[in-house]
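The data blocks that follow each hold one structure.
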Structure I
Amino acid sequence: MTLPVLGLILLSVSLSAVAQVLFKFGMSSESVRTAMAGGSAMWTGLAVFSNPAIVGGLSLYGIGTVLWLGVLSRIQVSQAYPFVGLGFVLTALIGYALFGDTLGPLRIGGIGLVMAGIYLIARG
């Protein structure tokens, strides 16, 4: 795997992880929570899809997908796809840093296993 392809992979996965964080911010916003409490699907949908954080997250997902297509055009899908697991690692770390999510021993061990697996696949 070349360095430019690895860069595309890391950028794509990072954009997806940041998109998840934006989704969390958007869905936690007062306007979305209020609309959801009202029970109207139309108002909830309007609140969700007009929320800047959610729109930003969807945009990042779109950009990340275009980059991912570039990755898939350059390497085997069986070599590329395990890197998606880095998204789990990034979102766990960002969740811990921004939202106070718990990172107990099992979760930390799982993150280590994911990273070890990605390393082994990238070397193969």
Structure II
Amino acid sequence: MKRSRIHPTIAWVTAPDLRTARRLARLALEQRLVACAQLRTGVESHYWWQGRIEKCREVLLTFKTTRHKLGALEKLVLEEHPYDTPQFVTVQLTSGSARYLDWIAAETAGPAPRPLPPLD
């Protein structure tokens, strides 16, 4: 384990459904803003909204990225997300497998590849 100079970062975003989550993941990957996006379905969220306690099912996205890409990733999420106030929270990793952290750096440093085929 070592501290990386590329400032690897995890960003968590919730989405209302799998279709939205897949779309956000795809857009972030196509723009090389993230090296990986993991989607976890079946998340039950309980929260305050407009003076009431609410609950709903959501999909949790975990984005693997770098601090350098956070601004663009946040902008993408805020522009493309259907919620008025989408969750966008991050934590900087302080250590991890050198090969894994190097992979995150390499995959987010490259130019955006040609467009990917449509989602299923």
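Where is relative contact order in percent (Cα under 8 Å, 6 or more apart) largest, in which of I, II?
II
Among the shown structures I, II, from which was the value -25000 of helix-only ellipticity at 222 nm (-39500 (n - 2.57) for each DSSP H run of 4 or more, over all residues; to 500) calculated?
Traced to structure I.
Identify which of structures I, II gives the largest calculated value of mean count of other Cβ atoms within 10 Å over residues 44-51.
I
Which of the displayed structures (I, II) returns the greatest value of distance in nm of label points 7 Å out along Cα→Cβ at positions 20 and 52 on calculation?
I
Say we calculate mean count of other Cβ atoms within 10 Å over residues 12-19 for every structure; which of I, II gives the highest result?
Top value of mean count of other Cβ atoms within 10 Å over residues 12-19, among I, II, belongs to structure I.
Taken together, the values in this text are just the output of simple stated rules run on the coordinates, not laboratory data. These numbers come from a predicted model, not from an experiment. Cβ atoms are built from the backbone, for glycine too; each structure is taken alone.
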